[in-house]
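Before anything else, here is the set of structures, which you'll find just below.
None of the figures in this text is laboratory data; all of them are computed from the coordinates on show. Treat the numbers as computed from the prediction; the structure is a model and nothing was measured. Cβ atoms are built from the backbone, for glycine too; each structure is taken alone.
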Structure 1
Amino acid sequence: MYYEGLGRRKTATARVRLYPDGNGQILVNGKPYQEYFGRPTDTIAIRMPLELTQTEDQFDISVLVKGGGITGQAEAIRMGIARALLKVNPEYRPLLRKKGLLTRDARMKERKKPGLKRARKAPQYTKR
């Protein structure tokens, strides 16, 4: 028996499973999350929904994450955990919503335009 949540950020997708009666172990693609994510900001982001709801040691969490970069994956996992916690207890919704953990961040990388060097960077203008 587990609770599942899907989180996305940029091109990263995370499938999160919360197993009740756990001891707070978080595995990301088969590795402990501290080992998978080197930066402390990413590990803090992952733990945020659990700390808000005070459920750090109540679940074992298994995550399958694909695509994107490291920080995008961390934020996708954060959203997946928040959505799975809602299935555990719907009363967490106002708390998680207030911190913005349930809102999908729609910002994506802007595509490169023809005639420009990047999405918006243009070649230098020469008058003569």
Structure 2
Amino acid sequence: MAFELWMKAPNPMVTFFKTLDVSNLVMYSKKKCLKFNMLLDYCIGRAVEPIKEFYTLPVDDKLFQYDAIAVNTIVKNRNNEVSSCDISHLDDLDVFNREYLKYTAQVAESCMDRDLLENHMVIGTSAILGTEID
């Protein structure tokens, strides 16, 4: 029954909750002067990359399999609202970091979401602090 509901859902998703000790990631972030959220998104992409089920999405009672993964992040835009920004998962941390900084800055400035769902299975993330959502 859960599978049938997922297949027919207008916005199908499976949600995982996991408590992780991110203290090493925090230290790495500070040591390398990298954004913690970027590193967390990179790690999420690395974690799901080898799992074939993460590339699958139901659309119109059919399962579609994507070739690429993207990680979604929430960006506080120049209007102090939230926008959505998809970043292609890349194995190279330096390249991922450059794209993360480039696209999150573009989204923050333009207030326009960046959506890669056309060509990527998008893994959603959310840690929204200091923001009210109606």
Structure 3
Amino acid sequence: MRSSEMALIQAESRARLGDLPTAVSALNELRLKRNLPAITAGSYTQPELIEEILLERRRELWGEGFRLPDILRLQRTIVRNETTDTFKAGAADVVIKGHYIRQFPNNSPFVANSPYFLFSIPINEINTNPNL
């Protein structure tokens, strides 16, 4: 566990408890270490501050395996938007594909609490452990 994760946990828990000044202080501790501007408690409502903390959590912990547990914990879904951006490659415009998978394998849309977010217990574990 890194100190940044602990600061984000503290910020989120304080925000959820309604202690916005302490939540902002914990969030700013991390933001200032990353050379980001500090935020002020008065400019956010409780839900807005929680969303800001969760966004900061996604940025800080990107690629470390925290997104799926957060999706399950918060009972949210995946949001993927198709991009229409292009960039110049010589004389040609190249379309950036972005997210091209925007539904589950059974062609249903992304929804919260989907069974696709859960990992099954491996069959070898089931076979070797009679307590499962």
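Using mean count of other Cβ atoms within 10 Å over residues 24-31 as the calculated read-out, with 11.9 as its value, let me know the right label among 1, 2, 3.
Values: 1: 15.1; 2: 11.9; 3: 20.6.
Only one of 1, 2, 3 returns 11.9 for mean count of other Cβ atoms within 10 Å over residues 24-31, namely 2.
Comparing Kirkwood radius over Cα pairs in Å, for residues 72-119 alone across 1, 2, 3, which is largest? Each step should come with its number before you reach the end.
Numbers: 1: 12.8; 2: 10.9; 3: 13.0.
For this comparison of Kirkwood radius over Cα pairs in Å, for residues 72-119 alone, the top structure is 3.
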Relative contact order in percent (Cα under 8 Å, 6 or more apart) gets 33 when computed on, of labels 1, 2, 3, structure 1
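Of structures 1, 2, 3, which gives 1.31 when Cα Rg over 2.2 N^0.38 Å is computed from the coordinates? Let's see the in-between values first.
Working: 1: 1.31; 2: 1.11; 3: 1.41.
Structure of origin is 1.
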